[in-house]
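Each value in this text was obtained by applying a stated rule to the coordinates, not by laboratory testing. Every value quoted in this text rests on a predicted model; they were computed, and no experiment measured them.
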Structure 1
Amino acid sequence: MGNTSGRAGGGEHRHAVRRVTVIGTGLIGTSIALALRARDVDVTLSDPDPSSLRLACDLGAGRPLDESADPSAAPADVAVVAAPPAVVPAVLRRAQDRGLAHVYTDVASVKASVLAEAERLGCDMATFVPGHPMGGREKQGPGAARADLFLGRSWALCPTGKADPETVAAVAEVARLCGADPLVLDAGVHDRAVALVSHAPHVAASAVAARLVSGDAAALTLAGQGVRDVTRVAGGDPAMWTEILTHNAAPVADVLYAVAADLAATADALRGAAEEAGTGGSDANTAVAGGAAPVPGTEGAGRPPVGAEVLAPVRDLLERGRAGHGRIPGKHGTVRLPEYTVIPVVIPDEPGTLGRLFASAAAAGVNIEDVRIEHTPGLPLGVAQLHVLPEAVDAFVRALAADGWSVHPGA
């Protein structure tokens with residue numbers, strides 16, 4: 001492909017985008033349309049599924065494309081093909097044959113295979129700039145769409161070199177209008193990158209979640225936020241993800257082999273530690289299951305200490321994991337945001353509770369950066385974990401307490 005990586009288009013190549021056609025009204029297509037409508041862009045929508053198209057329109061994402069009219073008489077500035085990787089090239093070719101827009105892009109999460117098939121089908125590569133917004137959810141369909149889905153996210157652009165700067169600038173402007181940061185890079189580089197940061201993590205999350213299938217009820221009752229965080233993306237559509245992984249098979253396999261090697265080394269080390277301690281991993285479990293509580297301060301008494309060298313692979317993986325986590329950019333770009341303070345608030349499980357809680361935050365002049373809800377099994381209560389900036393904590397806690405909320409800072 002030959003193009004180098006870099007942020008797309010400074011001020012010298014901004015392109016006015018006033019009319020966009022979105023082909024495909026699933027999660028990504030509808031989210032793009034909602035973001036563009038929020039910026040007063042005229043959006044027309046097309047989808048082979050009438051119910052999906054109708055819901056997207058009802059959500060305010062745009063108006064239906066008049067399929068009976070000749071689009072070449074008044075083509076859109078940009079057409080966005082929001083379809084699965086396997087069908088993007090054929091949909092692109094049909095759209096170009098109709099003269100639907102001046103410029104075309106797609107949002108598939110793999111690029112090299114899409115480009116190769118588009119070339120094979122004879123698509124006009126001079127008007128096509130492959131793209132991939134790095135935003136998504138584990139939910140699907142227009143009902144899950146959000147106008148802020150791409151806010152602060154990177155949006156990969158992988159032009160082949162046949163598109164001129166103005167064509168690339170038009171697609172980059174679509175990304176900016178959606179609140180994203182366009183990044184130009186080679187298709188192969190893109191596919192290896194998403195294998196590392198998206199596709200292989202999805203498989204790893206699914207592997208962890210798959211263990212829960214055989215977990216007993218007691219184990220699942222103990223599930224907390226940690227396992228929810230690790231397995232969140234495993235709720236995605238298996239058919240869609242099978243297609244994505246198939247189109248990016250080799251890069252994903254490379255990452256998974258490396259992850260598997262780390263896990264195998266860690267498992268071997270832990271097994272060795274159990275054997276060196278003389279437990280084999282079973283004696284302690286038997287004692288707990290039998291209800292024999294250890295005397296405080298005597299846990300592990302009588303067992304020889306486990307050598308540090310046995311646990312070296314475990315420590316190494318955990319340290320590299322923490323270092324890798326620290327390299328993940330913050331949600332608004334490459335600079336990590338300040339650490340937020342989490343304020344737990346006990347809330348009743350009843351209608352209107354969150355609205356009242358947010359109203360208290362607004363009255364206190366505090367912005368809630370994130371919120372997560374933990375429900376208490378068997379009780380009509382839950383805990384709202386409110387993420388706020390550290391400097392707002394003291395005043396916020398006082399304001400919530402004054403409004404009658406059960407606040408537990410530091411818990």
Structure 2
Amino acid sequence: MSWFRRRPGATRVPSEGHPRSERGGLAARVTTRRGGFTLDVELEVAPGEVVAVLGPNGSGKSTLLGTLAGLHRPEDARITVGGRTLTDTADGTAVPVHRRRIGLLSQQALLFPHLTARDNAAFGPRCAGRPRREAAAAARRRLADVGIGELEGRRPAELSGGQAQRVAIARALATEPDLLLLDEPFAALDVDAAPAVRSVLRRLVRDTGQTTLLVTHDVVDAVVLADRLVVVADGHVVEQGPTAEVLARPRSAFAARIAGLDLVPGVAAADGLRTPEGGTVHGVPTEEVAPGEPAVAVFAPHAVAVHRDRPAGSPRNVLPVRLAALEPQGPIVRLRAASVPDGPPWAEGLAADVTPAAVAELDVEPGDDLWFAVKATEVAVHPVRRRRS
């Protein structure tokens with residue numbers, strides 16, 4: 001690889017015509033200051049892996065994405081993608097935004113209002129120097145991939161919010177980026193459009209092996225898309241690990257808050273979810289999920305009814321538990337469960353939220369045996385992205 005020569009301390013960029021690197025992983029070490037805030041993180045994403053970055057507002061997530069994309073100049077950083085150095089403050093390397101081969105998808109589609117869906121999707125390849133006809137062909141392929149090939153002639157004003165975001169996905173992927181950055185990509189969509197667009201993106205990322213970094217506040221985005229979670233707080237990584245592991249056993253305050261739901265891992269079944277021990281959690285698939293595919297059943301603690309004796313009636317999910325702890329949560333009390341010898345092992349750690357009055361009526365204390373009941377309609381079954389080998 002050849003380089004432009006510049007005076008010491010000046011920015012340098014790769015010369016035109018360098019060979020395209022194979023799609024690889026991300027390795028980043030970033031220290032940057034914005035106002036009184038300092039971001040200091042190290043992050044790796046393996047080739048083909050999807051990593052979700054979560055954290056409270058002001059934790060540094062957007063600053064991280066902006067720095068990776070080349071929109072922010074860090075004080076001290078080294079960023080490589082696929083073995084290609086994009087930023088190295090030690091020697092002045094700073095590849096400009098348009099030559100980083102990074103796709104960025106944000107909350108808003110940010111489509112050009114005067115261009116058709118096809119021309120919007122072709123904009124990225126054109127900026128990368130591809131001929132007009134080749135860029136248009138790439139745009140058509142990606143629009144077909146996201147399920148709106150028939151809308152290629154429409155302008156943004158003629159598209160719904162979900163359709164516009166699909167065009168934005170097609171635009172981001174039409175450049176065949178080495179790294180895809182997703183910044184709250186479903187936050188601006190309504191409740192009907194978000195699951196469909198999420199499903200489309202999940203399929204494309206899985207099928208293409210696209211190395212991806214996702215920033216989100218929505219735990220469902222992380223569950224459906226991410227192999228691994230990285231939790232950021234006050235500019236530092238405070239927790240990371242496989243998605244289900246972090247959500248099931250949070251070790252940071254933010255992870256505990258976002259995981260304020262019950263999650264059971266397993267594989268999808270016709271009637272919900274089959275657990276590794278062979279039990280069934282009855283639920284409703286929220287997206288396309290095939291029987292036998294890795295999945296999780298998710299339900300809110302407030303959807304769990306608590307009984308002293310085994311309940312009769314309609315709940316399809318009834319399990320014996322032992323009360324491990326009572327955790328005050330503002331106006332409610334969270335009953336934390338432990339498994340019992342004859343009960344399902346996955347009951348360990350499940351939570352039920354009840355009122356203080358209900359606790360008094362139940363007259364419970366840690367060590368008591370109880371029954372948790374959850375209606376199948378309260379349980380959402382989500383596919384979990386299978387890790388690529």
Structure 3
Amino acid sequence: MAGVTIASLHKRFGAVRAVDDVSLDLSPGEFVSLVGPSGCGKTTLMRIVAGLERAEGGTVSIAGRDVTGLRGADRNVAMVFQSYALYPHMTARQNIALPLVMRRLGARQRLPLVGRAWPGTRAALAGIEADVIATAESLGLGHLLDRKPAQLSGGQRQRVALGRAIVRRPDVFLMDEPLSNLDAALRVQTRKEIVDLHRRAGASTIYVTHDQAEALTMSDRVAVMMAGRILQVANPTAVYDDPRDLRVARFIGSPRINTLAAEIGADGLVRVAGQAMGLAASARGAHVYALRPEHLVLAPAPLMQGRGLAARVEHVEFLGEALLVHARLTATGEDVVARIAPEDRNRLPADGVVGFVAAPGRGLLFGADEARVAAVPTAPMPAGARVHG
């Protein structure tokens with residue numbers, strides 16, 4: 001198995017820094033998702049690794065070999081694109097076999113009719129057929145090999161595209177939003193199939209997506225990219241629970257994290273709208289206090305103990321396994337969202353006025369530069385308050 005080392009890559013398009021001093025290491029067999037908003041440089045970075053774009057600085061190494069100056073065809077990488085990029089006049093069998101035909105057969109052997117008579121052609125074709133069938137069976141495509149793309153569903157076409165990449169047995173898989181053209185149910189099914197295939201193939205994988213659910217559920221590690229730079233690389237749990245940058249915290253999570261203006265006084269306590277939030281920090285002055293919706297806890301007003309936030313409920317969304325309570329803070333007018341259990345609906349007062357407290361140890365603090373600020377918990381959660389999940 002081969003690892004990938006990306007070191008200090010730079011790429012501009014005019015005045016735009018598409019890739020700005022990006023470094024990233026993948027261990028052999030590791031699955032890393034590159035996630036970020038549209039236009040942040042994810043696809044450009046992948047195309048540089050694939051050899052389809054030339055970087056203006058930096059290096060790319062695969063299996064310890066510097067491939068920066070090599071053509072894409074010489075890097076032994078396989079790409080799966082957002083569009084299936086299948087040849088419509090070829091069957092699924094022919095589409096999957098194509099990279100092997102180009103690699104294993106010479107120009108004369110690929111000639112129609114007469115090519116089969118060339119020495120070694122029949123044996124090479126038999127080997128290609130065996131590899132195609134094995135790959136197709138692993139993808140559940142064995143019974144569809146003689147169909148053309150127009151006769152296949154979107155999910156089946158995407159699996160053919162995956163098969164065409166897998167059959168080459170590359171050192172590295174590069175996947176550029178391969179599920180974005182599928183419906184929601186099929187995306188869930190296909191992302192599981194991709195993870196299973198990755199584990200069987202064992203090749204390092206860079207998976208580009210703007211869908212955070214894909215990144216969090218599929219990856220060994222997640223690299224969050226914005227404005228041409230990678231802001232954080234960590235396992236999915238750390239990226240969600242321990243973001244090192246406010247931009248990462250805001251991008252990861254649905255619904256998005258609550259962010260509130262905060263002040264740290266001389267006593268070191270973090271306060272929002274004058275109410276202590278159960279955190280202390282050595283910094284002083286204006287900061288941003290952030291809290292995931294599932295950690296903004298509904299609490300009866302008498303139990304708030306002077307450190308909760310009063311709010312008025314504006315809207316409640318039923319998600320089946322949870323309720324999303326959209327509210328506006330009475331003191332500041334800032335909007336917040338809390339995720340609560342469905343059975344807690346009856347705890348919402350008829351007048352819509354509620355109290356919220358933060359689950360202990362769950363609040364995050366960020367400075368004016370959007371970097372994470374160290375803070376420590378100071379108080380337990382009031383009795384009668386319950387954290388959803």
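As an exercise: P(r) over Cα pairs in 10 Å bins from 0, in percent, for residues 46-125 alone, calculated from one structure in 1, 2, 3, equals 17, 47, 31, 4. Which structure is it? The partial results should precede the final answer.
Numbers: 1: 17, 47, 31, 4; 2: 14, 39, 34, 12, 0; 3: 15, 34, 30, 19, 3.
Checking each candidate, the match is 1.
Could you tell me which structure in 1, 2, 3 was used to calculate Cα extents along the principal axes in Å as 76, 48, 37?
Working: 1: 84, 54, 40; 2: 76, 48, 37; 3: 89, 46, 34.
Structure of origin is 2.
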